[in-house]
Every structure is written in structure tokens, then in C-alpha cells.
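Student: Just below sit the structures, each encoded as C-alpha cells.
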Structure P
Amino acid sequence: MIESQKEIVESRLSLKILEFLREDLGSGDITTNSIIDAERHVKAKIICNEKAVISGVEEAILAFNLLKCSAQGLIMEGDSVEEDTVIIKVSGKARSILKAERTSLNILGRMSGVATETNKMVKEARRANQKIRVAATRKTQPGFRIFDKKAVKSGGGDPHRLRLDDAVLIKDNHLKITSSVTKAVQLARKNVSFTKKIEVEASSAEEALEAAEAGADIVLLDNMSPQEVSKVIKILKERQVRNGIFLEVSGGIRLENVKAYSETGVDAISLGWITHSAKNIDFDLEII
């Protein structure tokens with residue numbers, strides 16, 4: 001029988017979580033195995049110790065399920081909670097719960113940290129533009145990208161490209177090799193399926209205009225100040241190519257300046273900050 005897409009995704013997710021568990025377990029939990037009876041059953045609860053947007057509930061539950069524990073999520077993915085909120089209840093053999101504890105807490109802490117930081121950025125950016133998209137980049141933890149990207153979505157953001165095969169993004173190093181924005185766009189249009197969008201990273205107004213006139217679907221204004229972004233948009237409008245272009249801005253964007261970029265009128269803001277610099281949220285597992 002051919003597996004459904006959902007079954008394939010769930011299978012891959014299980015394998016990733018199992019990999020995380022094996023990384024932590026090694027040849028076994030010598031502390032727990034030496035002092036806890038193998039048949040002892042207990043109940044536990046996972047508590048969020050600070051205000052946060054929650055992400056990773058499904059993954060944390062799966063870590064317990066893989067070790068034959070029963071776990072129930074009390075909070076939905078993307079929910080906002082106050083400190084001291086119970087997120088998950090667990091029951092099963094004490095040894096299994098303790099073996100899954102750190103892996104599940106690490107997942108919750110990381111994913112909720114990304115979701116919380118993303119949510120802050122989205123709220124701040126939308127103070128100026130309700131339609132703005134706040135997107136992640138590929139600056140994620142190696143091996144953890146699917147979880148980082150899911151957490152971004154849970155925080156109200158856009159995951160952007162998950163992998164290099166999602167869309168064409170012509171960056172500065174590509175342009176150094178191909179020598180021309182126009183040539184790079186033409187080659188991509190010729191060699192890539194029409195189903196894939198073509199984006200060009202521009203570091204100047206001249207490059208942005210050339211990309212737009214060459215037929216790029218998206219122009220990414222990179223490492224420009226809000227004032228410089230506004231000037232580029234003005235030039236694109238004057239040349240009557242702004243309406244056909246999706247404009248993205250990236251580079252040096254933080255919570256303190258994201259609103260200023262949103263005010264320029266771009267369509268999306270992408271930043272690595274929400275994944276590479278998000279602070280983990282503090283969770284505890286307590287045996288009841």
C-alpha cells in the first residue's frame with residue numbers, strides 16, 4: 001500500500017525524534033536504571049516557567065510515546081501562555097519518563113523560543129503594516145530545520161525556503177560568478193521549471209532595478225537601511241516596475257528596527273535572528 005503524505009511525514013518525524021533520544025541515551029540511563037525499579041509507574045507534568053508562545057508539543061509527546069509512555073497535550077501549538085502553565089501530562093514507567101525528559105524539554109524549549117521571538121517580531125512589524133510577512137531564513141540549527149521552521153509558523157511567521165530546491169534565490173556569490181543580474185535571471189528562467197519562483201538578492205538600487213526589469217518574481221533588498229529601502233521603492237515606482245515585484249528586505253533586522261522596515265512598504269521581512277538568536281524557553285518536568 002502506498003503511504004499517504006501524512007504517514008510519510010509522521011514516519012520521518014518519528015525517526016528524527018528517535019535519533020534525538022538515542023543521542024541522549026547512549027547505551028542506557030545508568031542513573032535511573034540503577035536506582036529505579038523497572039516496573040514502577042508514575043505520573044508527571046511538564047510546566048512552562050515563563051510567558052511564551054508554545055511550539056513543539058507534538059514532538060515532545062512523540063518522544064514519550066516512542067518510549068511507551070502516554071502523554072496528553074493541554075496546550076495547542078501556537079498558544080500563548082503565562083508562566084507556571086502545565087503544557088503536557090505524562091504517565092508510564094518511571095524509567096521511560098526520565099529517559100525522555102531532557103529530549104522533550106530541549107525540543108519544547110528550542111521550538112517555543114523560536115515561536116516566541118517570531119511572534120514578537122510579527123506583532124512589532126504589523127504595528128506599521130498589517131499585511132507584512134515576517135519570514136525565517138536558512139540560519140537554523142543543523143538537523144533541526146523542520147522543527148525551527150514549524151516553530152516560526154507557530155509564532156505567526158513565514159517559513160520561507162525550507163531547502164535549496166524550494167525556489168531560486170540568486171545571491172551575491174552567484175552574481176560574482178555569472179557576472180550579470182540579467183544573465184542570472186535569464187539562465188534560471190531557462191533551466192528551472194516555471195513552477196519555481198525566481199528571487200534576486202540586490203545590494204543596490206541599480207541591482208534591484210535590473211532584477212525587476214529582467215523579470216525576477218521577487219527582489220530581496222539586502223543590508224540596506226530603511227531609508228535606502230524607501231529610495232529603492234521610489235525608483236521602482238518611477239520606472240513602473242514596483243507593482244509586478246514582490247519586495248523582501250533582509251540584513252541586520254532586529255526587534256528594535258523591524259517596525260521601521262515595515263513602514264517602508266516592503267512585502268516581507270526575512271531575518272535569521274528568530275532562529276539563530278532566539279532564547280530557549282524554560283520548561284520543567286515534575287513527577288507528581
Structure Q
Amino acid sequence: MSSFRCWERNSNWMYKMDLKPFLDEDIGSGDITANIFVPDTKGKACIICEEDCIVAGLEEAAGIFGLLNVRSKPLVCDGDRVRRDTAVMAVEGPLRGILTGERVALNFIMRMSGIATMTDSVISRVRPKDPDLVVAGTRKTTPGFRYFEKKAVALGGGWPHRSGLYDMVMIKDNHIAACGGIGNVLDLIGNVPEGITVETEVTNISDGILAAKKGVNIIMADHMSPEDTRNLMEKARAVNKDVLIEASGNITADNVLDFAGCADIVSLGSLTHSYRAVHFSLDAESFSGTGNNS
């Protein structure tokens with residue numbers, strides 16, 4: 001499964017997103033509170049994790065602080081498992097900049113750590129039963145925040161799946177209906193540019209076997225039972241030994257274990273739409289310096 005492997009947790013992930021718009025959204029015409037009430041001085045602080053988690057978003061937090069001329073030092077790595085009360089980042093620089101960037105930086109860490117932690121939890125559940133099952137995300141993401149949500153899935157040990165509509169063929173039910181049936185769809189696979197992964201959704205074993213014969217790379221068993229998914233995998237593999245089976249559709253952390261041993265990939269939209277943010281705080285007690293010392 002080298003073409004569909006999970007990304008390394010601490011590798012440079014894809015490309016870099018511009019963080020400035022996220023900060024601009026919060027600052028607007030200026031941080032009124034900080035500009036009036038916070039002294040023009042230097043300060044220090046640290047970000048503390050308030051619960052056990054897989055930490056993610058430190059790179060983004062550092063980028064936010066950097067835009068405000070605040071230096072940052074990660075004390076752990078994105079993708080690390082950390083315990084409650086662990087200091088994960090130290091920051092130093094203009095006190096106003098630290099407080100202006102605090103919330104946006106924490107928002108990245110809290111949300112991305114929540115996704116990474118949930119992904120890791122799902123993987124930990126299925127590993128004892130099926131050590132090779134790939135846990136994948138979906139495109140059920142927050143508009144404008146997809147890059148970071150998918151990166152967090154990767155940091156949690158999962159496969160982010162396709163980035164968007166442009167990097168992989170995903171034939172779903174409405175595509176099949178628009179084309180007049182799965183047979184018509186599969187007849188057009190030859191038009192896909194070389195090197196592009198082709199995945200098609202099926203709802204029954206016979207359509208899955210047909211897809212395997214046509215040479216698709218991944219067959220998505222959509223809303224199929226674990227038993228039918230396992231049968232599909234066995235029969236499709238007999239036709240095409242390289243085809244992968246993905247289980248999808250209303251799969252959650254509660255029932256994911258049912259699909260262990262039934263597929264190569266299991267995708268969960270809940271990783272990016274139903275996660276719980278992890279609590280982090282910026283420790284104000286470590287601020288230092290008073291008066292105008294800029």
C-alpha cells in the first residue's frame with residue numbers, strides 16, 4: 001500500500017498555507033485592548049497542555065507568533081503524545097504581540113490536536129485486531145481550514161485521503177447516476193490521465209467485482225455491512241490482486257472495530273467534523289518585564 005501510506009508524523013507536510021489571513025481576521029483594524037492596556041515591553045510566556053493528547057498545530061502557532069515578531073520555541077514536536085500540564089511551546093518578544101496572537105495560535109493547536117488525538121484513538125482501537133488497516137479522513141472539513149484538518153489527521157497517524165477534487169478521481173453515486181449507470185462510468189476510466197488514482201463507490205458486491213475487472217485502484221464499499229465488505233474484498237481481490245477496498249459510510253469511533261479485517265482502508269468523516277478540541281492555555285504568569293522597554 002505504498003501509494004496510499006500514512007504520512008510520517010513529523011515530516012514536512014505538503015505545502016505551506018498562508019497564515020496571515022487567519023491573524024488578519026482577528027486583528028482587523030487593530031487590537032484595541034492590547035494597544036491601550038498592555039505595556040510596550042518585552043515578555044515571555046509558555047503554552048500549556050491541559051489534558052493528555054497527541055499535540056498538533058505547533059508549527060502553525062509558531063507562524064502566527066512570527067507574524068507579530070514574537071519568537072517561539074517548540075518544547076515538543078507535532079505528533080508527539082503529551083501528558084496533561086506539559087509545556088509545549090515557549091514564546092518571547094513584544095508583550096502586545098504575544099497577547100494579540102494568543103487566541104489564534106491556541107485555536108490552531110486546540111483544533112488540530114483534537115483531530116490528531118481522535119485519529120490516534122481510532123487507530124489504537126483497531127490495531128490489535130487489524131494492524132494494517134489504514135484509518136482515513138474525508139472531505140467533510142471546515143471550509144478554509146481543510147489543509148490544517150487533514151494535516152492533523154496525518155499527525156495522528158492517519159491517511160488524509162485526497163486533498164480536493166483535483167488530485168484524485170472519486171466516482172460517487174451522483175456521478176454514476178449522471179452517467180447512466182456504473183457500467184457507463186467504468187467504460188470512461190481510460191480517459192483518466194496516467195498517474196491519477198481512481199476510486200469508485202459501490203453499494204453491492206457485483207458492482208465492486210465489475211470495478212475490479214475494469215482496473216480501478218480503490219473500491220469504496222459505501223454503507224455496506226462488515227460482512228459484505230469482507231466478501232467484496234475477497235472476490236474483488238480474486239479478480240485484481242492490487243485493488244484496495246475502502247469501507248465508508250456512517251463509520252464512527254464506536255463501530256469502526258467492526259470493519260477491522262474487512263477492508264484495507266476505513267474512512268471516517270467524524271475525524272474532521274465531530275472531534276473535540278483539546279484544551280491548551282497560554283501561561284500569563286511567566287510574563288516578564290514592565291514599563292516601556294521596547
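Every read-out reported here was derived from the displayed coordinates using simple, explicitly stated rules and does not represent laboratory data. These figures come from a predicted structure and were not determined experimentally. Cβ atoms are built from the backbone, for glycine too; each structure is taken alone.
Student: Quick check on the output: -11000 is helix-only ellipticity at 222 nm (-39500 (n - 2.57) for each DSSP H run of 4 or more, over all residues; to 500), derived from one of P, Q. Which one produced it?
Tutor: Details: P: -13500; Q: -11000.
For helix-only ellipticity at 222 nm (-39500 (n - 2.57) for each DSSP H run of 4 or more, over all residues; to 500), the value -11000 is produced by structure Q.
Student: Can you tell which of P, Q yields 18.4 when mean projected area of the Cα convex hull in nm² is derived from it?
Tutor: It must be structure P, since only it matches.
Student: Another question, if that's okay. Could you tell me which structure in P, Q was used to calculate distance in nm of label points 7 Å out along Cα→Cβ at positions 244 and 260 as 3.3?
Tutor: On the way: P: 3.3; Q: 2.0.
Derived from P, not from the others.
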